[in-house]
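What follows are several structures.
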Structure P
Amino acid sequence: MLVELAARGFRNLDPLSWRPLAGQHLLLGENGAGKTSLLEAVYTLATTRSFRAPRLADCRKHGATGFYLAAEVEGAASEAWARLELSLVDGQRQRRLNGSTVSMAEHLAALPVVSWTSADVSILNGPPEVRRRFLDRGILGLRPGALADLGRYRRTLAQKRELLQQGGARAALESWNGVLATTAAAVILARGSYVETLRREFDQVLEEVDLGFPAVTLRYRPSPAAVRNLAVPEEVVTAIAGVLESRAAEERRRGTPLVGPHRDELYLGWKDHQLRRVASAGERKSIGLALLAAHGRVLEARGQSVVYLLDDADTELSGNTLKALWRSFRGARQLFASSNRPEIWSGLPMEHQWRLHDGALEAL
C-alpha cells in the first residue's frame with residue numbers, strides 16, 4: 001500500500017508530498033490537470049517505467065533537468081515498511097530501496113501495482129506482442145524473480161536470430177537450440193500457469209458483475225503448440241527441442257526464429273470469434289477492466305498488497321456499467337481512479353476524493 005508519495009520535477013505536477021489512506025480514491029480534474037501524471041508517478045516509481053512514454057527523460061517537468069520520486073510503502077503485513085526511490089539525474093536512472101541499490105526483482109516486489117490506461121485497450125485489439133507483455137507483467141507480479149528467466153530467453157533468442165541472419169553453421173544453430181529449448185520452457189510454463197489461474201479469477205469476476213455478455217474465452221496458445229498440454233519441465237524442454245529440430249531448415253532458409261515464446265498468443269474469444277473483431281469500444285473497456293480486476297485478485301491471493309491505478313476509468317462506460325464493474329474492485333485495499341465526470345461516480349464507494357488543477361492536488 002502507498003503510505004506517502006513525494007514528487008519533484010515530474011510532468012506538470014507541483015512539488016508533492018501526499019499521504020493517501022487505504023481505500024478507494026477518486027482523482028477529479030479537467031484534461032491536462034495532472035490526474036494521469038499523478039497515476040504515472042506512482043506507476044513509474046513502482047516499475048521504473050512510464051506507461052505513456054518510452055523514455056524516462058520524457059517524464060521531466062518542462063525545463064527541469066531531472067525528476068525525483070519517493071514513497072513510503074506498506075506490505076501485506078503491517079510491519080513490512082519500505083522506502084522506495086527513483087530519480088533521473090543527468091540522464092541516468094537511479095533507484096533505491098531502503099537507501100540501497102537492489103536487484104530489479106526486489107524493486108518490483110516493493111510496490112505491486114495493477115494499472116489500466118488508454119494504452120491497455122490494445123491488450124484486447126492490438127497485435128500479439130501487446131498480449132505477451134501483459135502475460136509477462138502477470139508472471140512478474142506473481143514472481144519478480146521470473147525477470148531472470150525472461151532475460152535469459154531474450155538474450156538467447158537474440159543470439160540465435162543474429163546467427164540465422166549471418167547464415168550460421170548448422171552445428172552452431174543446434175547448440176543454440178539446446179539452450180533456447182531450456183530457456184523457452186521456463187517462460188512457457190510460467191505463462192501457462194499464470195493464464196490458468198487468471199482464467200479462473202476472470203470467470204468469477206464476469207459472473208459477479210453480470211454484464212449480460214456472452215461467455216468470454218481466455219486461452220494461452222504457446223509456441224510451439226506441441227507443449228500446450230504438458231506440465232513437466234523436462235517434457236516441455238524435450239517437446240520444444242523436437243520442434244526446433246524439425247523447423248531448423250525452414251528457419252535457416254528464412255533467416256529468423258520461428259518457434260518460441262516470442263510467438264506466443266493470448267486468445268480472447270467472444271461469440272465464437274476473436275473478441276477484438278466483434279466487441280464495441282465500451283464492451284472492450286468493460287472486459288479489460290474485468291481482466292484487470294482478475295489480475296489483481298491473482299496477486300492478492302498470493303498475499304500481495306496491490307495498488308490499483310485506473311486512468312479515465314469511466315470513459316466509454318455508462319453509469320450502470322461502471323456501477324456493475326465496480327463490484328469487482330470492492331475488496332481492493334487501495335485504489336486510485338481518475339475521471340473528469342464526477343457525476344457518474346455518484347453512489348459508488350469512493351471514500352476519498354481529490355481535485356487536481358494545473359498540477360496542484362487538493363482534498364475534497
Structure Q
Amino acid sequence: MSRKMEFGVFEEFGRRGGESEADSFARSFEVIDAAEAGGIDAVWLAEIHFAPDRSVLAAPMTIAAGIAGRTERIKIGTAVQILPLVNPLRIAEDAATVDQISHGRLIFGVGRSGFPRSYLAYGISYAESKDRFNEALEVIRLAWTQPSFSYEGRYHSYQDVRFSPQPYQKPLPPIRVAATSPDTFPAIGSEGYPIFVGVRQGSFSELLPHIQAYREAYRAAGHPGKGQVYVRVPLYVADTEERGVAEPEESIMHFMRRQARQQAESATMAGVSDVDRRLRNSEALEHYTYEDVCRDKVVVGSPDTVTERLKSIQDELGIDGILAELNSGGLIPQDGVMRSLKLLSSEVLPCFN
C-alpha cells in the first residue's frame with residue numbers, strides 16, 4: 001500500500017450548451033455532495049471570469065460559503081483565488097468568514113492566473129500581476145496574524161486596520177500557491193508555501209526538475225519538512241479499462257485544444273513577457289494525439305489502472321495530493337462524472353489511506 005495522499009476534486013461549475021445557469025450550479029453541487037459522502041478530502045474551486053459558455057464560477061468565496069453550509073467534513077479550497085484582481089483586505093475578510101462558518105475547513109489556494117483576459121476586463125495591467133500578487137498576499141497575512149496593522153505599498157495602503165473576523169484556524173488557514181512558469185518554483189519554495197502544479201504543458205516526468213528546484217529552495221531557506229506538492233490532473237475512472245479510456249476522450253481533447261487556443265491568444269496580449277514559451281506550448285498542444293495525452297497528461301482507465309498510475313506519479317514526483325478534474329473539458333455526461341467519482345471514492349482512495 002502506498003503512503004497516504006490527499007484526494008481532492010476540482011470543480012469548475014461548468015456550463016453545458018443549452019443548460020441554464022441554475023442547472024450548472026445544481027449539477028456541480030451534486031458532485032460536491034457526493035464527494036462529501038464518499039470521503040473525498042477536499043473540493044477545489046476554480047475562478048473563471050467572463051466565460052458564460054464555459055462556467056458560472058466567478059465568485060469562488062461565495063460558493064465556498066455555500067459549500068460550508070451544506071457540508072460538515074470536506075475541506076474547501078480555492079484553486080486558485082486570483083489575488084491581483086481583488087482588494088486584498090476584502091478577500092481576507094471573505095476568506096476568514098468562510099473559515100469561521102466552516103469551522104476551519106478552508107484551504108486558501110492563490111495565484112495570479114496565466115491568462116490576461118480577465119485582467120483586461122477588470123482594467124488591471126497583467127504586467128503588474130506579479131507585484132500585485134506579492135503585495136496582496138503580504139496584506140492578507142498581516143490581516144490574519146496581527147491585532148492591528150498598517151501597510152504602505154505601491155497598489156494598496158492601509159492605516160491602523162483592526163481586522164475582523166479573524167480566521168478560525170490559528171495562526172491562519174493553510175496557504176498554497178500555484179506554480180506555472182519555471183522561475184516561480186524556487187521563488188515559492190524560498191517563501192515556504194506548498195505549491196499547486198499542473199501538466200498543462202509537458203508531461204508528468206517533465207515536472208520533476210521544477211519540483212526539485214522548488215524543494216531545494218525550500219530547504220535552503222530553512223523551512224521545516226520538504227515542501228508539499230499537489231498536482232492538478234484530469235482523471236476519469238470507469239468499471240472497465242476500455243470505458244475509462246474511451247468515455248472522456250472527446251472532452252479531454254476539447255480541453256487540450258482550448259488550452260492551445262488560450263496559450264496562443266495570451267501571447268498576443270499586453271503585459272505578457274514569455275511570448276515564445278506560450279507560442280511553443282500552443283503549438284505542442286495542437287499536435288498532441290489522445291494517445292500522447294493519455295501517456296503524458298491525464299490519468300484514465302479502470303480503478304486498478306488509475307490506482308497504479310497515481311502510485312507511479314506519487315513515487316516519481318513525491319507529491320502529497322491530487323486535484324482530480326473529473327470533467328476536464330466539460331463535455332462528459334453527468335452520470336459518467338458521478339460514476340467516476342464513486343469509483344474514485346470507493347476503489348482508488350482506500351489504496352492510499
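Please treat every number below as a calculation from the coordinates, not as lab data. These figures come from a predicted structure and were not determined experimentally. Cβ atoms are built from the backbone, for glycine too; each structure is taken alone.
When relative contact order in percent (Cα under 8 Å, 6 or more apart) is calculated for each of P, Q, the greatest value falls to P. Structures compared: P, Q; top value of FRET efficiency 1/(1 + (r/R0)^6) of positions 176 and 200 (r between Cβ atoms, R0 = 30 Å, to 0.05), i.e. the largest, recorded for Q. To which of P, Q does the computed value 61, 47, 46 (Cα extents along the principal axes in Å) belong? The read-out was computed on structure Q.
Computing distance in nm of label points 7 Å out along Cα→Cβ at positions 72 and 144 gives 2.7 for which of P, Q? Attributed to the structure labelled Q.
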